[in-house]
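Here, each number is a calculation from the coordinates, and none is a lab measurement. What you are looking at is a predicted structure, and each value in this text was computed from that prediction instead of being measured. Cβ atoms are built from the backbone, for glycine too; each structure is taken alone.
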Structure 1
Amino acid sequence: MGSRWWLHVQAVFWRFLMRIGMFLHDLTPPRCPSPSFTRTVESDAHGHPVVIHFYVPSDYHEKRRRGHRFPILVNFHGGGFTLGCATDDSRWSTMVVSQVGAVVASVSYRRAPEHPFPAAVDDGVDALLYLAGHAADLGLDASRIALSGFSAGGNLAVTVPLRLRDRLSTEVKEHFGRADSTQRLVDQTNDLNIVALFSWYPILDFLESRDHRRAMSLMPDKTLPAFFTTLFDESYLPDLNDRSSAFASPVRASDRILLEALPRDIFLYICEWDMLMKEGQIFVRHLEGLGKRVRAMMIEKARHAWDKSPNPFRDQDSVNVLYRDACAEMKAIFDR
């Protein structure tokens, strides 16, 4: 109990500093708009509401009234499952809205250490089910969903579909034919179709020791410091047995689960100076072997979370080039 209390104190301290860092990050012009509106998902399972922040095109309300259905990008923020918030990726969200014409739904999932694994991944599933179940009301096309995420959020972009598949198969097996909730779950997912993943510098394997990963990095001194990675891992996965779960470490998932749950089009963006680089490359090769259409982008001479620098004089254009390329790929998939 004492160690969890200390993790909580550290998390609160770093959350405060991260808010200052993101304030400085957002100072670089052009200023990003705030989300257009939010929706709150009430969960029967844990009683903690999940808030979804929506970024929408300027003609969203008019087109929605006329019956238009927008494709959806569901986004998960970074922060080691411990820090960060749903508006941290506002530059990415704004780019997607303007370049793709999609609605971005950024998920404010529960954070550790207050809510350890699998809270975040379960909240991601609840958000997906909510969007599919309320697609008509929100003017969304649930048959055209892409997922994106950064760092821990990059992990969720991969693990949420795995968890959704598991939840569906488990509930249908246990309750089929006698539970209204299961029928609702099946109805909600009838039109739900994830067509692509965009995962930016994700953590994919919690079994690999951080010390080993740091030592094997091209630039160990440019990787995340140990006090951060220890805080993240002990907060989110205090039970070491959970670290081998496919819903935490997708590189450990069976071929069958990866084949069935993940879409054909998968984009992975890996930073050269990141300790997570090698597991990203291993996962890419594995998915390619399963017949997935994987595009891997190595971001040269870049640290983990290179696009979230608090320096307001940073080279934002170099980030925007990659964001635009990702948007072009997303638009081509949505327009098929």
Structure 2
Amino acid sequence: MRIDRDVMPEHPLSWQARALIGLMHGTLKPASTLLMRHPLALVCAARLGDLGRLVRVPQPEHVTIAPEAFSACEGEWVRGGRALDERKAVLYFHGGGYFSCSPRTHRSITWRLSAAAKRPVLALDYRQGPVHQLADSLSDALDAYDCLLGRDYAPEDVILAGDSAGGHLTLATLLALRDRKLPLPGAAICLSPWADLTDFPRRANRWQDPMLPAGRVRWLARRWTSGLDPNDPLVSPVLGDFTGLPPLMIVTGSTEVLRDEARRVAERAREHGVQVRYEEWKHMPHVFPILADVLPEARLAFRHMSHFLRAVAARRAAAGDIAVA
């Protein structure tokens, strides 16, 4: 499988997707439009997220969860099966706009990603707003990666991955590691990455996106970048120099309000010599892989992630054979 390519899956839209997209248009999007207007809304969302940590969500019998602790935050090891390569790992950053959600809310992604990657997933419970700052989130990500290397994981055997704000954190972590001349992971996967936090108006898919109001995303970006330079690549990774980064896989939906910045990340990375597999799924909502319990398209996306990681491994093996020869 060739890594550097654009993929536009042409599968017929499932009835489950049609029903769910219609439901989102009538519920989630209006709720987001109303609630994301005042800083107090972020505080309330964060508190609800804290309560959500107490809820036990049933997992398939073959999935195991084990807590993990770091210097400033916590996380959990997620194993989506028994025949996993314990010498390798995925470091996962959940989404939630940097003010909500946790590893627990994203287990439908992490256990499937573990199965697809055939390795354990370390889902990081990094510090978020409104109490903490972007620098704290990035520090937690870098500490967790350093911790993995300190436990004798080879850099090339670690995959970074994240969705939405977690996709932003994935890209920022890659840029920070490269700038600090630290060893880079083997690859990265970004699901619907939030990559541009400058104050630009998002016009594409303003009405088609069933979940995110463009104006509210802009409002949240202003709050999260208060006191920062939004043109700093660690704040808006889409503006960064991607030279030297490992292969990337970017997955997005064609009607997302964040779709264009995902495209721009792919284009910019390729300009700097990075191999990118860019997948744009027709009509799929923001971070649709999290809906794999109900959407067949979401389950298929994990198969595509598995193909990407196998292609990366094959490329590395081929490069090793050439070096030996």
Exercise for the section: Please state which of the structures 1, 2 yields 52, 47, 41 when Cα extents along the principal axes in Å is computed from it. Expected result: 1
Completion exercise
Working back from 2.0 (distance in nm of label points 7 Å out along Cα→Cβ at positions 79 and 303, computed), options 1, 2, answer is structure 1
Handout entry: Value 28.0, calculated as mean count of other Cβ atoms within 10 Å over residues 159-166, assigned to which of 1, 2
Key = 2
Practice task
Figure out for me which of the structures 1, 2 the number 2.5 belongs to, where distance in nm of label points 7 Å out along Cα→Cβ at positions 151 and 263 was derived from the coordinates.
Solution key: 1
